[in-house]
Every structure is written in structure tokens, then in C-alpha cells.
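Once you scroll down, you'll see the structures, which are given as C-alpha cells.
Taken together, the values in this text are just the output of simple stated rules run on the coordinates, not laboratory data. What you are looking at is a predicted structure, and each value in this text was computed from that prediction instead of being measured. Cβ atoms are built from the backbone, for glycine too; each structure is taken alone.
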Structure 1
Amino acid sequence: MTLLALGPEGTFSHHVAGRLAREDEEIRLMPTITGIFAAVEAGEGDGVVPIENSEAGGVGPTLDGLQQHRVVITGEAYLPVVHCLAAAEPPHPGMVIYAHQQTHEQCSIFIEAEGLTVVQTSSNAASAVAMEQHPGTGAIVSSQLASLYHLPIVATGVQNSASNTTRFVRIGRREERGNGPAAGAAKCSILVDPHENRAGLLYDLLGVFAARGITLTRIESRPSKRGIGTYVFFIDLVLSTGWEDAIRELKAMTSVKEFGCYPLLEVA
């Protein structure tokens, strides 16, 4: 079996995949999150993708992938994220550094305070490679990645928050999963597409959960891609009494796509 994750070698996704891979699974690194979703839907294996960060928020390609592909979430995992500045010299104003977009957002306070010039890359590993290819520059990467590429570290813990954490989800092909909650499930995820915009819309949608005392752990709006001003809502809810009735009531009101109910997976 295969477990797909965002590469190249040394990314946080690669690290999480290594912790979540089962004994019979081989990790295959992919160049994009979009490619992971397409491969999972095609039956090439399960996938591990980042879905949100405590500092930078939702990961757009993952939310788009959930919206566009026939996949389900089979587990979630949380990874504390510590970023380092790799460089041959201490940071100084105007110094060019390479950073992935999410990393840039997570380290924006340090970057602005030091007056660094950021060139965004496709991954943290790509940042390491770019630094190697351009002497005199730096890169914001993990300590593990710096070690892998033999990069000197001049500053550690440059993320905005000491509690910086990224949430990952394991995804699988919808046709290969049952309809009920996975063993040990504690949370469910859905996508709500109202197909309208009216006064009290969000109040009505959330009311089905409030009426049953169901706790929501996340609500995020995303463009529906049908034009400006129309949105869909990603909702995570705690698996508790009445959750099935709440979903049924929502479906009577609007369009709902279920991503499944799943357990917390350990990555330590």
C-alpha cells in the first residue's frame, strides 16, 4: 500500500507521513497537494495533507481538494512547528531569504523586524535548495531539514508563536470507506454549500448544532468559485449525541458534503 505526502524529502508533511505510515505502507512524495488528492481519488493510495495552521489559518489547496474530490478524512494529527533561519551569516536588513508561503505567514513578525526580503517557494525543502544555489541568502526551514541539507542555523524559534501548530489530516478514497464513524472517532467534518445569501443564513445553519448542544471546533468560509460574494463553509464538530440528526436537518435545508468522522492520530 502507498501513503502519499507533500515532498520533497524533509518537509513537515514527510515527517508526519513517516509517523502515520502503517507497516505495510510505502511513502510516496508528491510535488503538490492537488496531485495528492487526484492520486487518492484515483485509488493510488491514502494521503496526508496539512489542513490548517494555528498562525496562518486554513491551507487553501487542501480545502479546495476536499471540495473538489471524492475523498474522506480518516484521521487527524497535530504537529508542533518550530522554524529556524538557516544562513551563513546573521540576518540583516535587505538580506534575501527563501520561505514557503505558509512559513512566511507563520514567521512574519521576525521577518519584518529583521527587514528581510522574502522570495516565496513551493515548499520548505525548495527553500533549502534555493539557499544552496544562491550564496549569501538564507532560508526559513525546520532544524531537521537544515540538518538534512547541511545548512547552518543562525536563529531558532523564529515563528510568531511558541505554540505554533499545524493540523494534518489523513485522507482516503470515498468508495473504499464505510459510512459509519471510524473506530475511536472523536470529530466529524462537513462542507456546507448554501447556494444562496440571505439575512440569517449562517444563524440558521449553525442553529441545528446549537439546538442539540453540539460543539463546533472550526468554521471556515471559502469562495464557492461561482462568483464574488458566494461562499461555502467548512465545519468541524465534536462527535456527540444528536450529530446524525443535525446533519439530516442541514441536508433538508441546503447541500452538505460529509468528510466522515475520524480519530486523533499520534505523531510523537
Structure 2
Amino acid sequence: MLKIERHRIILSELNKYGSVLISDLSSQLSCSEETVRRDLKELENKNALKRIHGGAFLPEKDDKGAPIEIRETIFSKEKEALSSYVLKNYIRESDTIILDCSTTCLKLAQLIFNSNIKLTIITNSLRISNLFSKQSSQIKLIVIGGEFRHRSNSFVGYQATDSLQNYNADKVFLSCPAIDLKLGLLDNNYKESRVRKAMLNQAKQHILIADHTKFYDSAEFVIADLSKIETIVTDKSLSKEWLNTLNNTNIKLDYIIKESSND
């Protein structure tokens, strides 16, 4: 198949679904994944799409974050390991916890669902809400309503931030899109950033769960300064610059070193 035809099909799939996976395109186009990666790079250089690990998506004018469908496929093993570690080490029976709409917190919720722990969970995530609608007398679920954001399957806006002010949680678990040495926690969507900020304000303990790539990424909107976080749980040791910064700000770094390659 000629390159121009591959590009046409890729753009058609993007316009239809909003995101594409390299593995799916490789099968559909009958070419190697490396060829697909080169095609995506060329199309990104033409501002036709935004690449992400494992695929690409069409950023919206006011929302440059990747759709939840593609984010769920990224670093799935790392998210599983991080969530399992957090459940064992940071969540206690009868805790009231806040979970954001990240796919990492969705994975944590799935592990909680399969455990017998008794908790109260406060969330703005539709997917987490749907998960616990199938079960469980052990879980008291509080869903923060508001304007529905399709890209993250979450509820945002002033209704969400106002509603959060009615609650007092033991712990909040966040996994924001990016973390910056100087700016702190960052988000791709303004309304989502305000919800995450409100979540931090309503909890006694603040725990960030993030794979190592998020410490070297960037996003548009500031959620909060690093000083709002007491603990960071990540999957690999960070750079010396990051280690010095976290040490100087008395932020606990708890990480799991993964020797295998990311997939």
C-alpha cells in the first residue's frame, strides 16, 4: 500500500474514532508497526494529529488530553503494579478516599473492587462509578456530579467543585497528566484541573501516583504546587534533579523499579 493511501486511512480512522492504536493500524494496513510509527510522525509534523505512546489522537481546541480509551492502553503493567502497591501500603480499612478520573485510579478502583476492604470512595469518574454499581456492600460510593467531559468520562465544572466542599476525606489519590519541577501538578483541561485542586483541598493526606514519564512531560494548566503533595508513588527512580527537589521539599518518594521495558 502506498504511503499516501496509508495516511488517508489513518486520518479517516482518527476522524471517525478520535484516536488510533499502532497495533490496530498495523493489522489494518498490513504493514509493520515501525512503518505506522513513521506515518504518525509525518502526520504529526503536519499538525494532523498528536502522537502518544502506542498510538495517536486528535487534540481538541480546548482539551489537548488523550481520550480515556487510548490512555487505558498506555503503561498498563506499570499502572497495575503501582495500584497494587498503593492498595497494600496506603489504604486502610474504613478509610474515606478520593479518586480522580485518571486511568491509574481506575485501575486502583478495579483492585479495590476485587478485594474485601471496606471503604468510602468519592470520585468524579463515571467509569469508577459504573464499576461499583455492580457490587458491593463493602463500598460506600459518593459520585461528584457536574458537566460531563467525554474525553475523560468525568464530571467537571462548578457543580463538581462545589459538591466536593461538602466532604472530608482521609486521603486523596491523584494521577495528573504531567508534573513539573517548578510549576508542580499540571493538567490538560482547565475544568479538570479545578476539580483536582478541589480534591486536594478536601483531604488530609495527598498521594500522587504517577509513572516515570509524567515527570518529564508538560501540560497547560496548573493544578497545584508540589508542596500540596506529601507522597509520590512511581515506578522507576527519577533523575538526580527530581530527587534533589523532592528531598528539599520533604516529599516522600516511594517507587518500584521495573527492569522490563514499557509496553
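Listed values, structure above:
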quantity: Identity of the structure behind -8000 (criterion: helix-only ellipticity at 222 nm (-39500 (n - 2.57) for each DSSP H run of 4 or more, over all residues; to 500), calculated), options 1, 2; calculated: 1
quantity: For 2.0 (distance in nm of label points 7 Å out along Cα→Cβ at positions 56 and 80, calculated) the corresponding structure among 1, 2; calculated: 1
quantity: Top of 1, 2 by volume of the Cα convex hull per residue in Å³, largest first; calculated: 1
quantity: Given 14 for relative contact order in percent (Cα under 8 Å, 6 or more apart), calculated: source structure among 1, 2; calculated: 2
